[in-house]
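In structure tokens below, several structures.
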Structure P
Amino acid sequence: MDIQQLRCFQAVAEELHFGRAAERLHMTASPVSRMVKDLERELGADLFIRGYHRIQLTPAGHELARRVPPLLAELDRLRSEIPLVAAGGDRVVRLGASYMSPPVILDAVVESAEKAGARRAVEVTLAPSADLLPQLTRGELDAVLVHLPVEDPGVMSLPLARYRFLVAMRRDDPLACHEVISVGDLADRTVVFMPLTLQPAAMGHLRDELVAKGLRRLRIIANADTTMIATHVRRTGDLTFTLAPSTGGSARIYDDPAFAVVPVTDGPSFGLGLVWRADRAGDPVVHGLVDAVRDRWPDGEVTI
């Protein structure tokens, strides 16, 4: 029995489909199926009932599916943490951050990491929140700056910024002449939205709150980034939510005179925070980083 066999088994057990499991593992279905069969042979038990269109776990498969995830998680942590012990004083501070983080917040967190690390180097990984959180869980990052909430009981979080939303639209839109608008004013308009996959928990909460406030025509554009959303708004006349262009980063695309941005009086609750693993709260690097960020935010989260 080896680790790759267990990873293949876990993927198939969660997907209940060899093709989807193979895609998730960046493999083809044949080697995944072969590894699962080898594992069954070694264990002397069938793990799946294979049907024509679907598969199911056997009792033995259910038991193994219960035991494998914590085992693999611990192996991943060992793989990432043993080199940290070996590095000692030469260890770097490994910070992850959503690439959509407003620059003013990201820069302040990086400065805090540099202060906490004293002579330690700080490595910053920019990626979607959904990619950073698994890296944090595996121990590949010390802390991450991501959108909240994070629905994982194994992590701790420190809210840093609460977003004040505006609605971006074409300059000739009828709403562009308003000083402020409410979500209710958008009820009969199509509002385009970033993919939920960026951070499923946080983006799901945002969507649900907008729907609860009366938004009826919410369109999620798969694989979209800010540039694609802005192009869509410009071409179709649909609307979208944004931060003030003055916050910098991707929001600056709406500085273009082709667009207008109008504040929302009852915008959804959405924010950004620092997240770290609870079982590593006592680690000197993590503890120092969190303390330095708390010092930088003495009055708690800010509104941007």
Structure Q
Amino acid sequence: MKILFTFKIKTSFKEQLKDKYPKVEFLYTTNIDEASLEDIEVIVTDGGDLTSEHVEKAPKLKWVMVAAVGVDTLPSEALQARGVLVTNSHGVHKMPLAESVLAHLLSLERGLPDIYKRETEKKWAVDSLPGEMNHSTALIVGTGAIGGEIGRLLQAFHVYTIGCNRSGHSSPYMNETISLDEIIEKLPHADYVISILPSTPQTRWIYQPEHFRAMKETAVFMNVGRGDAVKEQYVLDALKQNEIRHAVLDVFETEPLPKDSPFWELPNCTVSPHMSSLSDQYIRRSLDIMDTNLEKWVVGDQDLVNQVDLSRGY
């Protein structure tokens, strides 16, 4: 059995794999175009380099392990046509991303940006009284592993959590749960609207101008999911017209965000360079999931964790 890694991993993990699976041949490259794919049974990728042409050149390919959560860049049709099993690293982002969400909200409520600004000015003053998260309401759009962890942390601050998913099924750490069709009804009640939706045909451009008009003028909108959940112009209009208090944007339609984008200059917008889920523990967690699945794979067990339904996009 040959397994190809298409991204750089530490030598220590390579040695660990070699010792644990002596009958498996592990190959490593940082450029999949330069690799021979004829005898490869498993490809471990970050998801951004695999194309339908690569699938065609790998007749023995049976399993693609994605060391990320999003699978929207994969050649889904080619993989489905071949019946290739796909797994992802569902769950690895939940802790760092949830901490990022909490950090942004605490920073805004407790006035940290103003503190940092006044420090550079050597100004001993309080311009306005800071707020609290205590007894506020958060609408968490997307109730998977990440949404659940966000809900857990927010509830520790006595935040009432409303989860939102496709069907409205109950989810952990949500005080109540609604379906995607019910979003606009709950927006007037939410102090924080936190979008962590994946990129799927059902979620692309889901937020329309009427959604922002339905939000409180004091609401904070956060998008830490995918940039194609909302048109940038809709967010810009909402901010410029003060339909909402603030936006925290970690993802955009175009990345990197162009230097001439108005978002950089808006005082009521925080621009984050798609880093809310990044962590120095990310690769370790992804490889731990891969190792768990590989233990099953080598003995012929294909009941792997984190299997992806490519027809649904997650």
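All of the numbers you see were taken from the coordinates with simple rules; none came from a lab. The shown structure was predicted, so the numbers you read here are calculated from the model rather than taken from an experiment. Cβ atoms are built from the backbone, for glycine too; each structure is taken alone.
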Suppose you compute relative contact order in percent (Cα under 8 Å, 6 or more apart) for every structure in P, Q: which one lands on 21? P
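Can you rank P, Q by FRET efficiency 1/(1 + (r/R0)^6) of positions 135 and 279 (r between Cβ atoms, R0 = 25 Å, to 0.05) and just name the one with the largest value? Intermediate results must be reported in sequence, preceding the final value.
Working: P: 0.95; Q: 0.25.
Largest calculated value belongs to P.
Can you spot which of P, Q the value -8500 was calculated from, given it is helix-only ellipticity at 222 nm (-39500 (n - 2.57) for each DSSP H run of 4 or more, over all residues; to 500)? Provide the component values of the computation, followed by the final result.
Values: P: -13000; Q: -8500.
This value belongs to structure Q.
61 is what came out when percent of Cα pairs over 24 Å apart was calculated for one structure; which of P, Q is it? Walk me through the numbers on the way to the answer.
Details: P: 61; Q: 58.
Comparing all candidates, it corresponds to P.
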Please state which of the structures P, Q yields 20.2 when mean count of other Cβ atoms within 10 Å over residues 39-46 is computed from it. Q
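Ranked on distance in nm of label points 7 Å out along Cα→Cβ at positions 247 and 263, which label among P, Q comes first with the largest value? Working shown, then result.
On the way: P: 1.4; Q: 0.8.
Comparing P, Q by distance in nm of label points 7 Å out along Cα→Cβ at positions 247 and 263, the maximum is at P.
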Looking just at mean count of other Cβ atoms within 10 Å over residues 127-134, which of the labels P, Q belongs to the structure with the highest value? P
